[in-house]
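Next up: some structures, all given as structure tokens.
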Structure 1
Amino acid sequence: MKKIRNLLLLAALFFINCLTSAQLPDGVTATPSFIDTIIVNYQEESSIPFDPGSTDPVVSIPLNISIIMNRKGLPGVSRSDIDFSVDLASSYFRNAGMEFYIDTIQYISDYNYSFITYNKLRKELLTKHAFSNSINIFFADSIKMGSNASYGFTYFPDEPDSNYIFLDKDCSRGNFLTTMLGHYMGLLSTHEAAGGREMVNGENCASSGDLICDTYADPDLFNQVIDSCKYIGNTRDETGIYYIPSVANIMSNSADKCKCILTPMQYRRIYYYYHRYRQHLKSE
């Protein structure tokens, strides 16, 4: 009987751990400097004659994959899951004229680096193991670059020396990498509010929210989308209108299985900021 109780307890703990992992939010929040950058560049970006999928040729961007071993000396992540996520990201980003491939993969033996925070260990990790002229993706056991844990973190294009993405190992398969690459190439979260909350009617779409006018106003979908991909929130904007957000946008906090689209203006922003800030990242 005691053995059965122990097994049930272990099963419950496993379930809770998986549930908690599934509910981790996106860890990237807009910086004031990048919001200012978008506003300054907005007119030039908007004037680009851009049609998703029409860019030719497609540039290939190298990824350096670093897997930080866990306390047991195991990677805790599979190569097949990483390959799947890279291929999935490429399937989206080809609409903006780019694709990704794994250039190198390395295993880092010191598990102390696997807890990503704003501390000297993160700086040591980057100094010792990051590559130049490629996007460095570090798979870690936990990421807490702010006050709360998240599934991923990266930097916006205006940050100097910012070729880094950190991903939780539990999120090695799915759209998580695509979302981080979206931020890395200039996209804000659809629920971003650092520059002000977007109204449902979209009249302030160019100056608030994600500063993109063909995405739906988003109150933040974290824990607000059920298994059937239905939004269950009841948040209203400042005028009293209920939000009707998209649960499908890659840059939202929707459930990963529900996310499957980027909009034409999101693709245009990726294209613009790649060419303005990230163009050095390509195969020779």
Structure 2
Amino acid sequence: MKNEAVKIFQKKKNSIIEKWIKAQVADDSLREDLITNEDIRLQCEELLSGFIDSLSDTNIEDGQSRDFENVIEILSSISMSRAKQGFSPRETAAFIYGLKEALLQTLSEEIPDPEILYKQSMAIGRLMDNFGMVTFETFIKGREEVIFRQTDEITEISTPVISVWDGILALPIIGTLDSSRTQVVMENLLQALVDTESTIAILDISGVPAVDSLVAQHLIKTVSATRLMGAECIISGIRPEIAQTVVHLGIDLSNIITKATLASALKASFAMLNLEVSKKNKVKTISQ
């Protein structure tokens, strides 16, 4: 036997959708640049249909019922999609709580008995609150995936290996150098050494804000890995404050070639490869 609320929702389905959509369109926070009114209608119809089909006397008090698996799946898909599209948590929450308001308003219009209305409204309210938590959980998961992807992309971009000359690679490091990033740096550098058959690698730390003992250890590991590949490593970008910090911490970099600038490191690389770069004299022409 179907619950009283289910009968009302089935009879007033179109009215509920219109109330729900109207509330969303009227909301000042609606992102018309991210979603169209047609997409809103399609999402509303899909979720409401799934909800009404799943609702019964036996599960109206149980938001964890397996009967709502399809509803959870639809809601999770919508939340995940909105998180990746750039919707805010408030905008995403407004979607599901807009449905809650439309359902409660419909019950108040259709049930004259205060006691029955209270009971039905409380049950539906708790059910929708549970769906609201699912919305938040899925939205957060979606945003975390976006953040992790962007972090990986930024890390990849901020550790480019550049071939500055035949046999010479440069890897400018920008930002903090932690364990996970050191791994990326080493993998990119070692792979580039194999691909280009280079014999010299320059690690430029001009963009590293500060060097502590941990950062220094990461640099030493990278230099060691480079040497195991048969290449020499030069660290450039040693600013005065970094030099003072290294000395103060007692970090031994004596067996590593260090230079103040990338230009100096490149000059040292040329010397190691027995290369000489000279300016070409300009040829003056005499007009007749």
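Every number here is computed from the coordinates shown, using simple stated rules; none is lab data. Just so it is clear, the structure is predicted and the values come from calculations on it, not from any experiment. Cβ atoms are built from the backbone, for glycine too; each structure is taken alone.
So if we calculate distance in nm of label points 7 Å out along Cα→Cβ at positions 213 and 237 for every structure here (1, 2), which label has the highest result?
By distance in nm of label points 7 Å out along Cα→Cβ at positions 213 and 237, the leading structure of 1, 2 is 2.
Starting from the value 1.4: which structure in 1, 2 was distance in nm of label points 7 Å out along Cα→Cβ at positions 53 and 261 calculated from?
The value was obtained from structure 1.
Between 1, 2, which one scores greatest on relative contact order in percent (Cα under 8 Å, 6 or more apart)?
When relative contact order in percent (Cα under 8 Å, 6 or more apart) is calculated for 1, 2, structure 1 comes out on top.
A value of -0.60 was computed for log10 I(q)/I(0) by the Debye sum over Cα atoms at q = 0.08 Å⁻¹; which of 1, 2 is the source structure?
2
Matching task: 0.70 is the computed value of FRET efficiency 1/(1 + (r/R0)^6) of positions 93 and 125 (r between Cβ atoms, R0 = 30 Å, to 0.05). Pick the structure from 1, 2.
1
A value of -21000 was derived for helix-only ellipticity at 222 nm (-39500 (n - 2.57) for each DSSP H run of 4 or more, over all residues; to 500); which structure in 1, 2 was it taken from?
The read-out comes from structure 2.
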